[in-house]
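A.B. asks: The data blocks that follow each hold one structure.
Only the coordinates and a few stated rules stand behind these numbers; no lab work does. This one's a predicted model, so the numbers in the text were calculated from it and none came from an experiment. Cβ atoms are built from the backbone, for glycine too; each structure is taken alone.
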Structure 1
Amino acid sequence: MLERRPFTVPEYRGFRGWLTQLTLHTHKPVALADQLIERLRSDQIIVPPIQVVDRLCGEALARGTRVVYPVLTEPLDDDARAARRTAHAARGHADDSNERRLLR
């Protein structure tokens, strides 16, 4: 007979951290929910109501966004800026004023 554990607050917190790491690879809530349910089943933990799954995935997505956003919006260093210009020129695009405006 299978013994399943209840889904408790410590599990909630642990899975929230695990899901937050997954949000660095996907931003799709359904994919996160699928992964969570699969993991709960493999760990033999009772799957909580869908409202809890929804809240848990939503919190993980919000936390993941707070991790990724600063990285994506930090200014480019000189090497990255030069590499961007080289790639842009290789595609045959002229250096436009919009790029200069964004890099300020």
Structure 2
Amino acid sequence: MTESSGEGFFCTAHAFSVVASTIGIPSLLPFLKLYAAVKITASTHTGIQIMQQIAIMTGCAVLPHLRNLVACIAHGLQDEQQKVRTMTALGLAALLKRLPLMVSSLSMRY
């Protein structure tokens, strides 16, 4: 899974997000942690993009796993490769975009 084209990154990430939405994020979390931590730029980029796509595809379902997912990819902000840092910023934005949904649902209950 070290495809170097942008299309390969996206297809891989989208396929994993479909799997995550089907079998559940906790089932893939150990694999995602390992995938995002690999020191191969293409693998790290793809692992972070997988988490971005999971956030986009699963929406609010990502909230219980937000802390773990953010912890998996936060190191990418300090990566030496610009494309990994960019993908990390996009991935974090996609994950953290779900926070207002959680806050608004909590305020509606109380």
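A.B. asks: Tell me which of 1, 2 gives 1.00 when you compute FRET efficiency 1/(1 + (r/R0)^6) of positions 9 and 81 (r between Cβ atoms, R0 = 25 Å, to 0.05).
C.D. replies: Source structure for this number: 2.
A.B. asks: Moving on to the next point. Of the structures 1, 2, report the one carrying the highest value of distance in nm of label points 7 Å out along Cα→Cβ at positions 17 and 65.
C.D. replies: Largest calculated value belongs to 1.
A.B. asks: Who wins on Kirkwood radius over Cα pairs in Å, for residues 25-72 alone among 1, 2, i.e. which is largest?
C.D. replies: Comparing 1, 2, the top value of Kirkwood radius over Cα pairs in Å, for residues 25-72 alone belongs to 1.
A.B. asks: Suppose distance in nm of label points 7 Å out along Cα→Cβ at positions 33 and 49 works out to 1.5; of 1, 2, which structure was it derived from?
C.D. replies: 1
A.B. asks: Assign the value -24500, calculated as helix-only ellipticity at 222 nm (-39500 (n - 2.57) for each DSSP H run of 4 or more, over all residues; to 500), to the correct structure from 1, 2.
C.D. replies: 2
A.B. asks: Please state which of the structures 1, 2 yields -0.74, -1.08 when log10 I(q)/I(0) by the Debye sum over Cα atoms at q = 0.16, 0.22 Å⁻¹ is computed from it.
C.D. replies: Going label by label, the one that fits is 1.
A.B. asks: Could you figure out which one of 1, 2 the value 0.95 for FRET efficiency 1/(1 + (r/R0)^6) of positions 57 and 89 (r between Cβ atoms, R0 = 35 Å, to 0.05) was computed from?
C.D. replies: It must be structure 2, since only it matches.
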